[in-house]
Structure 1
């Protein structure tokens, strides 16, 4: 199978953060120090070589960038300061933009101004939804002056309306994520021969790695720190997502009382606030390799998560202390932060890594299982 060389690939990769690959002289030191690099996945060296040769199709077929968890060992020991860890990170951004058929991911990653504009427009649309209609938000509140004396969320945001909107948004985001994931599978498995049994027998691996990201623990550097805070971040947001999308009728209490679901909200809020502040401090200090360079999307991801958690807990405190206007305002600000996070960051930005990385681990296992079935050799699949 022939591959066409892309002579201007460097210009395409630069906006994603991949401008240092030409410093590399392919010594292989990065691969040697990487605890995750195996016989069939000799990254970062092989993938950087694809960059240098302009092998765009080979890069799109490869899953190497997704198997890297950016511990930073490779960049710390690179004799040419080519920053191979950052090149893998930039490659994940680049691949995400290619999997996305809408073009939104590419637009956000390549143009910081457009990225901020899209986030702002999404937040403003939510603001208008609370201000303009007469049967929702502040328009509905004007019809019920009693709700200004005591907290009555049902007179501000009817739970049935919000719940329906949540389900529609969840369906829309799932459609984008799954369709883009399907494009990833097609590009990675194109030309590969694998039986149905190879796909089915390795399916548990997709679920296990999707939930636990346990392969992170094979890294040689800051293993528990990075893995644990990742687990808190994911479980915190997943808890919040379930409370809002599935259990909203229990979670959105109409008055100033405390419901049992509030305790799950406390965990989600604490986890998100703690981890996002920790990660933002790391990026400001720039002591670790993985935090020395920050793309605009790295910051928007953390800032939006922090604002979602902060406005959520403030809304709760205002509600249980029976401050109506504070509660309603924080509710609106909470959704203004959450809307761009859900509609832009999850399917098209950094949060989409949560689906692409487990799929990459799964597809690697499928390829190895298929090879085992063809030649009768022992499988290399581990973990």
Structure 2
């Protein structure tokens, strides 16, 4: 189940004359799956690429193609307007220049002028040929928009084009803009996923961990406004990814991070290897019994716990992990998430959130996205930080 992060929120989606406008229907569907109400607004150039009826069908609301005596730009984006966010996707070089110069000669640019004047969050999603994106005026106009607090979804530079950001990235940016950023200014360090310890030149020793829990925790932290770094063997959009495959590599990456700065939160969601085999050069011949020499590895969590300034959220897995979780709390962990092996490598699971005040743990269950949302809710509650949502509150 998708968490309805945008439930009760209205998003104005401005569409301008880039061929990337064909992606808007998919984007509108993605926003609606998150619970948002979408109000499409189109420039004349955009209508030459996608018919307004397509966006009306996708959104369930009449597409605005001209501003009328109902002053739609004011009722949606003005002072006290009904919308929570103006998203312009795709946004052409022409539209970026007009917004930066305060020109409003299309329904989209007039909505932008109104939204910027009212303090509504605005996101622009550039899409154009790469040579246009490099034009000094476009570069300067984007810099101007950023200086005004406009969020810019950076394009993907491929095939000589500054292609529109992915739908997932755009939706994440919308969530971050709307959810109030209770973690603004906070640094979050996450270790995630399995470690792969080499046995020989072709085999590894690993676990069933998929890394999905750590990924969802990182995404939720981004939604809530944090500066997020995740150490793992993967790629999470819009956060800093530090590659690591082994327990030693993960320890080095965390140590390097801690030498530069201390995070506000460390979340150890990785299945860090407790043992590593003595690597055998070449490939072990098949067909015969093999004995592996497993050496115990230092505990990554121990090194993090020496930094008392960091709020440490540890994970503990086992058939009866509660005693070990309580021991970690006694040693200085701020919070411990416990789970059983059945939750490993699956899209959902059951956990308990153990704290010094609740040593038996609060149960949470559902998809990994739902569990990550519940975890951050408990973290914010534990720090006394309200999870603010609403209009014009970014």
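Given that Cα extents along the principal axes in Å, derived from a single structure, equals 73, 43, 37, which label among 1, 2 identifies that structure? Mind showing how you got there, number by number?
On the way: 1: 73, 43, 37; 2: 78, 50, 39.
Here the read-out was taken from 1.
Identify the structure, out of 1, 2, from whose coordinates helix-only ellipticity at 222 nm (-39500 (n - 2.57) for each DSSP H run of 4 or more, over all residues; to 500) was calculated to give -10000. Don't jump to the answer; show the numbers that get you there.
On the way: 1: -20500; 2: -10000.
Here the read-out was taken from 2.
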* Given a computed value of 1.9 for distance in nm of label points 7 Å out along Cα→Cβ at positions 33 and 169, which structure among 1, 2 does it belong to? -> 2
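Supply the structure label, taken from 1, 2, corresponding to relative contact order in percent (Cα under 8 Å, 6 or more apart) with the calculated value 13.
Source structure: 2.
Quick one: log10 I(q)/I(0) by the Debye sum over Cα atoms at q = 0.13 Å⁻¹, for residues 25-144 alone came out at -0.51 when computed from one of 1, 2, so which one is it?
Values: 1: -0.63; 2: -0.51.
This figure was derived from 2.
To which of 1, 2 does the computed value 23.8 (mean count of other Cβ atoms within 10 Å over residues 225-232) belong?
Numbers: 1: 16.9; 2: 23.8.
Of the structures listed, the value fits 2.
Any read-out appearing in this document is the output of simple, stated calculations on the displayed coordinates, not a laboratory observation. None of these values were measured; they are calculated from a predicted model. Cβ atoms are built from the backbone, for glycine too; each structure is taken alone.
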